[in-house]
Structure P
Amino acid sequence: MELTADRYREIIRKFTAWAEEQHSIRAAMIVGSRARTSDNPADEWSDLDIAVFADDPEAFLSDCEWIRETGNYCLTFLEPSGAGHGMERRVLYEGGFDVDYAVFSASDMPIMLSKDAPDDVQETLRRGVEVILDKDDRLKDLGLAAKTHKKASLPSQEEFDQLVSDFLYHAV
């Protein structure tokens, strides 16, 4: 498990160093299980989810050459993000390391990170947040804000069926 954690830390380090040099990228954060450290850490099978806020998100979604800056990969494609009504670039790195880069407009940051954020965004933030880049000092209170979001309700039968189907699809 430590080798897995080390490999993800290396991807994070390379991404952060690269993103620091990109003027359009204003902020980035790890969300979900890999952002948790002590109370409920990620297991070895957890992927890495990075939310990226950029002035020109389309540039990072339409071009995949930048991924080489973070490591060698086998496959990449776009799909709707799990939260925030955006798109994410999914990347399968050599060795089977799965990273999802959800890319949003920097102009969406204030509402997405507020107490009035959509429920799916609030649920994502509640699962864990670690800020890795904040060029404009806009994420300094994010950890506290993530803890104050309202509790999610149980899914409807249709939502539950969709989640189960998605799980089974990815398990196969």
Structure Q
Amino acid sequence: NPDLVFPDTLAIAPYFAGNMTSNDIPPIAPAYPTIDEILDTHMPMAISAVRPEVQAQKVIADTQGWDLICYEGGQHYVGIGAAVNDATLTAVLNGANRDPRMYDRYRTYLDILKEEGVSAYYNFSNVYPPGRYGSWGILEYQDQPIEEAHKYRAIIDWIQANPTGVTEVPGWEFY
């Protein structure tokens, strides 16, 4: 490090996760989680589990005198391994991502990040259609109506309720 350049930020990716493998979900329809089970039971636990993870990283950041940011994050409900090809599981997970309750789940998640000292959050993907590889986008397509885009609406409303005062980024040009 001849130029003595040192970090000033610790960047993390605190997804609230729901990776599901074939071992987690037997290929028998009644054994699949319902959208209600995902949104009302599993997801609140997964979001709560983010708090201690962020707290641990905040201790490291504070010890070093660094800011703590999220270089990416959001929900991580996707089949992995052989489960990526499970059409029933994909339909359930995509349905959960489209449910209006995602609005409150994202608001809770963002509140936790703020409460634990995260100074900036970058959602993983803006526009991405849902499919077997995940429902990463906060919009499914560019002109999706906001009343259908619950994750997008949650983020926009959260930003408006939690202004940072940042109006420009030094050295960046916006077109």
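Read-outs throughout are calculated quantities, based only on the coordinates presented, and are distinct from any laboratory measurement. Here the structure is a predicted model, which means the values were calculated and not measured. Cβ atoms are built from the backbone, for glycine too; each structure is taken alone.
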Using the calculated result 1.0 for distance in nm of label points 7 Å out along Cα→Cβ at positions 53 and 125, pick out the matching structure from P, Q. P
For structures P, Q, calculate percent of Cα pairs over 20 Å apart and state which one comes out highest. Q
